[in-house]
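K.L.:
In the part that follows, the structures are each spelled out as structure tokens.
No lab work stands behind these numbers, since they all come straight from the coordinates. Keep in mind the model is a prediction, meaning the values are calculated, not measured. Cβ atoms are built from the backbone, for glycine too; each structure is taken alone.
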Structure 1
Amino acid sequence: MKNQVQLITYVERLGGAGFEALSELLAGPLANLFGTVHLLPFFHSIDGADAGFDPIDHLRVDERLGAWEDIRQLAGKVDLMADAIVNHISADSPQFQEFSRLGRGSRYDGLFLTLESVFPDGARERDLTAVYRPRPGLPLTPVTLAYGERRVLWTTFTSKQLDIDVRHPQGRAYLEGILRTFGACGIRAVRLDAVGYAIKKAGTSCFMLPQTFGFIGELTELARTLGMEVLVEVHSHHLRQKEIASRVDWVYDFALPPLVLHAIFTSTAQHLKEWIAIRPRNALTVLDTHDGIGIIDVGADGQHPGLVPPEELDALVETIHARSHGQSRLATGAAASNLDLYQVNCTFYDALGRNDREYLLARAVQFFLPGIPQVYYVGLLAGGNDMALLARTGTGRDINRHYYERKEVLEALSRPVVRDLVRMIRLRNTHPAFQGAFQVGESTERSLALRWQVDCEHAVLLADFATGRWTLEYTDGGTVQSLELECMRYEDAAPGFAVQWNR
């Protein structure tokens, strides 16, 4: 993937109803702004139980958005990433409908994971309680098939998302078909969605097992032969995330969003700097995604301490609720239907109380860390919580999944905070220093100094979390410049702390 800022977006939620509208934005007001565009699920159907992450037909583009030819054309203009949803398929899929009618006589018998296929000798209480699930309850749903037999199906996420047996020939053929279709349409990278749950084995947590790494390796090998890189999406303890990163192409830095918020809220960069010292570098850095703000990624796991102590993590969550005027509380946990145990649902801009300077500081930290920055479409436009959509759907994560018409996009792009963010993106994409060496400066517990340098060119971020002041300096042909930002008009913007650079 290009070492440039990426955009991650739903096709239908940024500028209009489909690929034509999105392409116009990328060729117009967003021209040359992103090295890669990650297209969130565009498969039939985009409005199921989980906003497209429960595909009825993974090989069919939702006709309301366009067709595979639209993707081929867009791929000729910008690198594209797409999701391979490897763990499950919709209960409304043709495959399950046939299996429901014919049962063991169906060609899809074996595609759907059952309790019996994982526990052929029966499951005891301790077997089931050992299974890790990101939501309350057991990952199982009793179903009466159309021909009358009653089966217990594996459903890690919702009862409408039926886990597939990725080790069965039907499961392997299904996933191979997705990757081959992506490759034929010019997609350059694939995200393996929910892959951590794909392998189930009796007597284990059924999450990120040694066999899971083997499975990821098989998919990665196939993807590479088709010209695609692989991104693995897993929310977990930071030590496990480091282990995953050492064995795959790319991972997300899901620890970064809560750590940046913690630094801003508490006026100390200590926990953030501790993570910077050990974090994997083959990471996509994020502040916001189509999901919530991760908490599990910086918390303890029962065996190992987290990056943030429990009492500070509780205070972090409460501060998000306070800064968002209670809106995030209405969208999180038992207050909404998506009972994710590890996320706070809120836009990142509202998590900061819509403070423009703090928001741009958070983005500056994101852009300066090793890896590839990825910006969510709502974050690109410094979007606020969509309480109307939340009220209409009752789905917590919809608070951060606004539908932007083209007029709204253009209006948002004219706001000073968004214009400043665009300036920062262009600097991150074009300055040669970001192709060079990275350094962390020695400074105080409450400050952060990050530097990139190649030959005589450098870019430096200096931030004092105690005062909220920060500067972004860079060289232009050897001459030092400060990035001019509309939202950063201090009389003296310099943090005013001494920095010693590690060599």
Structure 2
Amino acid sequence: MKKITIILTVLGLMLMTSCEEFLDVKPSNYANPETSIKTATDAKVAINGLMRKMTAADYYGRNFIIYGDAKGGDFAIRSQGRGLDYYYSFNHSASSGSGAGFWNQIYHNILQANNLIVSIQKIEDAGNGSALLSDYKGQAMTARALMYFDLVRLYGKPYNMNKESYGVPLVLELLEFTAQPTRASVEAVYTQILKDLSDAAPFLSKDKAATKGYLNYWANKAIEARVHLFMDNFTASLTAAEEVLNSGKYSLYSNTDWVGSWSTQFGSESIFELAIFPSEADLTTGSLGYYLLRNGKVTGAMGWFMASDYWIDRMSQDPTDIRWGIMERDESSTTRMGSSLKYVGGSAMTGDKASRSAVNVKVIRLSEMYLVAAEAALRLPTPDRVKAADYLNQIRKRAPALTPADETTVTLDMIIDEKSKEFFAEGLRYFDMIRLNRTIEFNDEFISPAVVITHRTKTIDRTFFKTILPISQNELDANPAIASQQNPGY
């Protein structure tokens, strides 16, 4: 197989082909971006392709979400060797376990987005633009912002740790296949993310009903709230989150409806949801849902990941917490509720469209914006503790036996713990722990015999060099200009 590298030119309308890799020569089917997208219909096909590619196994379809919990202390593993356990064990090197699939897939998607942005801009410059074309351009820019946000957190140090350190290459144009882009700083990547979001927002639809499965204005603002939180810009984060919360476009599920929401597409809390269909993007027994089922639950389920004791202890503060309704016993015992049914549609396991594997991925939910707003309000230069407690309680009520927070009791720990409970198996935990400079403790002992981990200690913090991934050896070989920019320790 030819080397995969970001330095290569876009492959025309790869969006509409089955090709998943870059080539190290200009392909015979190369399409000039000036001619590949001519109309809004062409752009719609391209957007559909981009959304489809974001559900790849190496991105939101599975691995990126598992990465965020396996490395954050909320997951444990039954045994090594079942798949993706190197996330949990931190068994990373440039030549083995590098996580290169993230780099390859996300940059592949970025080139698709760039093709859209550049092509539509050329149409607009020629005086043939339209509101629909501008919306597609705004979606591509928003997607590019999200993808760079994900990349810089995988490969760069936290913004509030060292924003001058290496981030990732910023590729914003269609490159010649001889190009060798180098890594921009973490700060420069965040600056570009915010620019893309700001530039895109005026073009995007505010109609929730018309944009199911796509990026709209509210998804753009929700991403902005996330990004500012990671930059410790709590004023801007709160402003963006509250714009979404106050829009009236989305509403929280009741306690009665929360469990059932996992068998429903595009529900009232879903701000950005990626669609997966049985005939398109279905990973079958390799799907996210199967990775979280206990071994032997159904054919193909091998019990890759389960909840850690620490997460179960957090949830056990309230046995009536409605979120237990999406959990089932894992293979470690007949009573330990460590297996998540979120991505198979709940206990019926019929998914959200009569398939237990082709289940949509809810990338951004309204409940996250409440918890982002709670944290941002609490961490303002002059904390708004009343607002922080109120936003936290909107989600904390899912555990009805817990005493609501108030301005005298609300803490950051309460907010982060609530986020862990609400977003178990949704890929947020690790990135929160790293940006907050928290110690992460792993639960290796409750399995008998215990899982032996040799590539990390029982606890880590963000000074551990393996908290960010190495640039893969294939990339270093293909792009000598980046070879001197490998992450420290690798």
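K.L.:
Check the numbers for distance in nm of label points 7 Å out along Cα→Cβ at positions 187 and 387 across 1, 2 and tell me which is largest.
P.N.:
Structure 1 gives the largest value of distance in nm of label points 7 Å out along Cα→Cβ at positions 187 and 387 among 1, 2.
K.L.:
Taking relative contact order in percent (Cα under 8 Å, 6 or more apart) as the criterion, which structure among 1, 2 has the greatest value?
P.N.:
2
K.L.:
State the single structure among 1, 2 that was used to calculate helix-only ellipticity at 222 nm (-39500 (n - 2.57) for each DSSP H run of 4 or more, over all residues; to 500), giving -11500.
P.N.:
Label of the source structure: 2.
K.L.:
So if we calculate mean count of other Cβ atoms within 10 Å over residues 99-106 for every structure here (1, 2), which label has the highest result?
P.N.:
When mean count of other Cβ atoms within 10 Å over residues 99-106 is calculated for 1, 2, structure 2 comes out on top.
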